[in-house]
1. Between P, Q, R, which one scores greatest on volume of the Cα convex hull per residue in Å³?
2. Assign the value 1.7, calculated as distance in nm of label points 7 Å out along Cα→Cβ at positions 223 and 439, to the correct structure from P, Q, R.
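Any read-out appearing in this document is the output of simple, stated calculations on the displayed coordinates, not a laboratory observation. Since we're looking at a predicted model, the values are computed, not measured. Cβ atoms are built from the backbone, for glycine too; each structure is taken alone.
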Structure P
Amino acid sequence: MGVREVFGTFVDVGRLVMIAQKLKPKPLETIDSYGLRVEANAQRIPDQPAIVFEGKTLTWREYNALANKYAHAFKSLGVGKGDVVGLVMENRIEFLAVVTALQKLGAGPSLINTSLRGRQLVHCVNVTSSKLCVFGEELSDAIAEVRDELEGDLNDLLFVADGGEKSVPNWAKSFDDLANDQSDQNPPDTQSATLGDLAFFLFTSGTTGLPKAAIVSNRRAIMSSLSMGEGAMRCKEQDRIYATLPLYHGTGLMLGIGASWTTGATVILRRKFSASKFLEEVRAHNANRFIYIGELCRYLMAQPRKADDANNPLEGMLGNGLRPDIWMEFKERFGIKRISEFYGASEGNVAFVNFLNKDKTVGLTPMNAKLVKYDIDADEIVRGADGLCIEVPQGEPGLLLAEISEKQVFEGYTNEDASTKKVVRDAFENGDQWFNSGDLLQQVDVGFTCGFKHYQFVDRVGDTFRWKSENVSTNEVGEILNGHPQVNFTNVYGVEIPATDGRAGMAAVTLNEDIETLDTDSFSDYVKENLPVYARPVFLRIKKELDVTGTMKMVKGDLRKEAYDVDQVSEPLFVLKPGADKYEPLDTGYYETIKSGAAGY
């Protein structure tokens, strides 16, 4: 290790100590919110760009004024402290203005995945008892399909224009017209919004139409934004953040936009990510920060290599899911000096961040967390003779548990049963409580770290896997598939596909006694109707019977190992090809295409 690296580590540690002082938990009654942070930026740096989007630039003064108009409009409709408003809109300026406006009132948005349709969409609006629902013109068709199933009055549906190709439907109100007539002055309510108030709801495991709404307080949101923006990315008001991730996800909103709100940096906002336009836009907007997920990095690596790929203004990036096997190549190809990989969950009470700029690691955590032995095949925590969890030695993967305490609050979900299932009790002593992350991590050696332990993400375990940047619940998908009239029982699990991130869904299915052959057309239509795209199993395996443990838990180990290997599986195999709506038999030719990484998933 060179002197420069050691010195750099000392500098990073010093910065980390300063950030830690800022992040000491403040009392929940402290006045603070994203809305207050935006107001402060508008006063401190009024003429600096806040948002650049599709050819339009808003300064902090202009952005704050727009959010104020929205806040007064919401207030005129009876929205106040503690209320929830559903938000169904693509990435754009108006999305951010709605979030900020609600924050100013001490209210919070329910951030709904724009890919959801039908009962999934209905559930997300209704489960948080949303007082109103704001939707974008671009998603008016999705709302039109379910408007009769939404709770409340139809007059509570608020339309926000997006280009003007569609007019305001006769069953909704124009939020634009309402807001245009309002004051652009700061509402007094912002001075009573506290850290203990709701920031927003984020949805997790939106697999079957019953996503869980995770509660995020202002304190957790602001602490996340500060630690990631100022600490990990080292953002200042002169920096420019290229943000393309969906804003209904915590990574896109809390870490990307939140870093802007808390530091004053400019956001270069894009509706959706484009690998082919990436470098062109980064250069054009002089963006020096980038918010990523591993899948975006894979898309960029798949672009034709050019000699000047590293000739761009990017200095640092923040995100999660960058695979260790492409880490160094990605860093070199695009000239990235600092990769701030992190690990965390929307509903969790623990986070790891690569503050010290070490390669191939999710970094360190100041929180009380432990890695314990986990039996993957049995899908359960291993306990010792004393009934307590067993910590794993350094270098061995273990299930991540995080202590639940006053300093590490588990805010949970709106669903109490779902929250309870995430808590491990009596883990290390009688009466203790720990958050079960559902993930395997391992401690890794990354060189000189001033004594800070560093970790690496290994895999998800048990009943959840990650595909297309979404968490997919195997149990929930299985329950849905069991509803098909020809299906007796289903075991769902995640399998690897070369040249992709995460795991694709695969379902081992047994048929009812009177059914010899699965009607794949009927089954395909059923899957399309009942599951969002990312939750649809890519592979099907038809079995005579499914193995279970003595406690009637489904065995997934051998199924995962055999996966969709046509040489190992003698039963019928089916595949859902990229962009297809129908399952078709998986033959040797297409299997080889998949294994070569050329299938396009």
Structure Q
Amino acid sequence: MNEKRAELRKKAMRLPLLPGVYIMKNVHGEIIYIGKAKALKNRVSQYFGSPNGHTVKVRKMVENVHEFDYIVTDSEFEALVLECSLIKQHMPKYNILLKDDKGYSYVRIAGDEYKTITAVLQKNDDGAEYIGPFTSSYAVKQSVDAANKIFMLPQCGKVFDGKIRKTRPCLHYYISQCCGLCTGKVSKAEYNEAVAQAIRFLKGDTKEVLKMLESQMEEAAEAMDFERAAKLRDRIRAISRMQEKQKVVFKSVEEQDVFSMAESENTVCLAVLRFSDGRLNDCEHFFFDKTDTQESMMTSAVTSFYSMRQNIPRRVTVDGALEGAADVERWLSEKKGKKVTVFTPQRGEQVEVVHMCRENAQEKLALKLGKSGKTVAVLEELRDLLGLSTTPNYIESYDISHTAGQDSVAGMIVFKDGKPYKSAYKRFTIKSFLGNDDYRSMHEVLTRRFTEYEKLKDTGEGFGRLPDLILLDGGVGQVNAVQPVLEQFGLSVPLFGMVKDNRHRTRAIAQNGGEIEIRSNRRVFTLVSEIQEEVHRFSIAYHRNKHANRNLTLSLTEIEGIGEKKAKSLLKHFKMLTAVKNASVDALCEAEGVSRKNAEKIYAYYHNEENI
């Protein structure tokens, strides 16, 4: 701990155990972080204590803190209100700031004789007709796409003015999503009628459009124009299907917003689905750095979101717990002027909607980080199953291998973002004792691992990085043997064991209080099984290699004057025992510690017919 941090911690320990807001400043006096606390002393002092549990962003923030100030409030609610106000005023660098980059969107109707309909983000003075503005670009794009497909209008971007030149139609024509205007088989009147119907549909006259289409279909059928009647029938069915696809959320709730987060190593994606009239009408995504626990980040995200929004729904649905949910609910209610309910569903159709929101967050995060949505999802499922406070993106796993207590070794593997991270694999030779004691071996290995962490923690790499989760190949006994090591170093890394069945296959995850069944969750089961198989493979491969070298060393020590040290030197120099046997006296002398007398005895030993 440097002098400045020690000084700030000393100051923090003098703070009162009262609710309030704390303000972190850098050396230039600029505000870089604003937070609220139930007890100022406890919360602020955590920043300047051990950095073990801090995220990368929090560590950087603490490194830049030169001074801090605080404001005591009468309640946690007042602290929340003041925090929101100050954050909006100062926009500190290290707070969760959701950038409101939403502009207005329009429906653009362009063309003279043959009009086309597109979704655009701005209105230009280009002679085209515009419908809007709309606040949701998502809703506009979805509506325009639906209108173009239902009324089979061109989506290829071609300009159709004047005389139509017959060309080969694109894929949309062959999958019945375009009338094929470019083929020359569609009349101008028929096409413009479809455009007019699409425009009415986009303006919200869905019922009137359906009535008109049904009337036209009946007229066409009576006139024996069955081809036109079939086209109109298909449009009616397409509109009906589109209405059925709209997800009804909760019939008794007119509007609500749904929040969910997906997190990776240092990045978090917040997804917000906005519903009105029981239907999805907007979808927003925000990315920010991971700063705290999921509950705390969700609270900051919700308050930040509504600090830049005026339309607050009567129901706010969140995925998981919310830190200070009652205070957030009260703050939203006062901001709206009506009662707002903050709701975390446990069952029913609302859980499905939250799941849809979570999948959106996972897919967007995976796309940003170049991963698959399944990888993000399985790590979050593992987090929820084990009750972890953070997603385990960096997992270390350990296994012991030996032969009847001889050549005892351990292997450490790392899974980063759900995949083997082989550059971080490590091997250990058990040094503190001889014999068969897996618990004692595991205790030694983890002690050596975290001793290295204390030396290298400022680097944040290799052994200087703490894992999000430790998995031991073994049951509760292994967990109990290692838990004291974590306590000795003052670390709070989640620790679990991987339990196998009588067929040596992964069965459950062990913890101090018992076992957690994982077979019912296929994706988690597959990931844990893969980790257990990989750590077993890695440790046993090292043991076999060491055991083989030991046998080679023993065969060399049978030669007079050659001890274990010289035997290892010979194997290190020649790599293989065969090379030692075939080497000349001069070549043998090149090995470190081997004299000419030793070399002559080795040469004589391997060239004596009786020994051979």
Structure R
Amino acid sequence: MGSSALERVAERRPPWLRGILGRVLGLAVVLVLVVAVVVSCSGGRDAGAAVPVHGDGPDAGLDGVRAPSDAEGGTLRVVAGEIDSLDPQRSYAPGVWNLMRLYTRTLVTWSPVPGETDTLVPDLATDTGTTDDNGLTWTFTLREGVRFENEQPITSRDVKYGIERSFASDVVVGGPIRAVELLDDPANPYPGPYQDEAADRLGLPAIETPDDRTLVFRLRAATPDFPSVLALPSSSPVPIAADTGAGYGADPVSSGPYAITSVDAQTGIVLDRNPQWDPATDDVRTALPDQVVVRTGLSGLERDQALLAGSADVDISATGVQRVTQARLADGESGGVPLEDRVDEVPTGAVRVLALPTDVAPMDNADCRAAVAAAVDRGGVQRALGGSADARTTSRLWPAGLEGGPDGSDAGPDPDAARGSLAACGQPEGFSTVLAVVDAPASVAVAEELADQLAEIGITVEVRALPAATFYARDVGDPDNVRAQGFGMVLATWTALVPTPSAFLVPLVDGRSVSRVGNTNYARLADPAVDALVDAAVAAGTDADAARGPWREVATGAGATGAYIPLAEAQLQLLAGQRLRNGVVMAQYSSYDLATAGVR
């Protein structure tokens, strides 16, 4: 493969645009690529009514496969919004993580099998990891015969180095740091590979590589779902010699079936087959298309139009179709196939909760919290969010996409019960408080709806909209600030980093998770009984089926405190492109799985 030719552009552009031209290509090849992208993304000969339209019916991609096919060839045409980074250690966007399944591999990953997409399967490793101490120590063995696109064998040291990059917070910025939290020693923090001045250069002590195929992870605390963290692209291997630090996203080295061969602001991202990828070592990716072209920076309406016009096959933005487009899906058709037959309604795992900080009066009183809960009308919240196409109501601290959650029952608002709870908490006439909310139209609309509902029982709510840039990091992420500002309510949206009960619940309800900076336990729930339930769930071990019951008890126990009032879970509508084959919904990416998608 050729070397990169980097072209500096404005600093405000996304990181992946700061090294634009990818590998050096001959002028003739560049022209061919430009023409191919223009034709394929503007309704050329393969698009439009001349192409058979695959439907299969509503929600066909949720537990099944849309238009199954094992035919190879063609170009998969993808549309996206802005790409935060093509560096696997720097991206924090589910849609980009979906794209990275094409050029990064991890020790484990998510199954592409319909109905099992929340199940971990081996990827670079021979299994999903072994532990003899309930998740405190994990061991993985690499498959034989796996290589980077530069023909270099992928070793345990490459995997370790990729994870070490996330520790370099001064260089590699923006990606998930869950692995850092689990592996770092607070008493002796690891600075990352760029500042590693140890004489032996052994790197992060918590990861051992006794040979080229073995990795041993020693965690700070037992974590039964640790392999789920290793499924993130931030845990993918990086060859040390090819690492260019902050600029690595301009030309990341592929360990998957495709390699990035061109990145351009106009023509998009082009991925071609990686000849070093051996399908015999990969049970996850089918890699059917010959090429993948991604048009980036498109608005939601532009992406919708491309799908409707037949000039795009899949949208990886993780936002679904826009509200103005939804009306067309109910009664429109293309090629004789109703558009609704190409739609999947997908829960996103993003749950809106009303957190009632337990250290801010009067929410330090359980009866006052019960009054708020009894007055809430989730139907009104759903309407404020745009209706059933955009949100489903929920009364559970548990995302819809996870099996085994507690029963949910919402009988609707009960003003009499709310007034009774107000009397019990010593506030029979009601009280005043401040509701902190991120300054975004949908969130403010929900906050104002809640304020109107609570006013009916005498609770006066001041809705205070705060900047998105500081809301979670400082405004409500700093417990001292919450108390000082008198935020008796916090309207937050919570999404787990990985789709497991532990990842969803622990940061939200475990009293030991409260932190001074970037706190995610928005209610500051510190209930010893709930913490004991968390410990019991962790002790249940790594068997997901055996642990599901204990985690359900955590959700039930936390819900009983009244510190969190679940309101609604965002959902979106995915529209499959008319040529898309093997359309399997990956809920954690809020899109169709690119690893198995085809067009023939």
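1. Details: P: 165; Q: 281; R: 146.
Evaluating volume of the Cα convex hull per residue in Å³ on every structure, the highest lands on Q.
2. Values: P: 1.7; Q: 9.1; R: 3.5.
It must be structure P, since only it matches.
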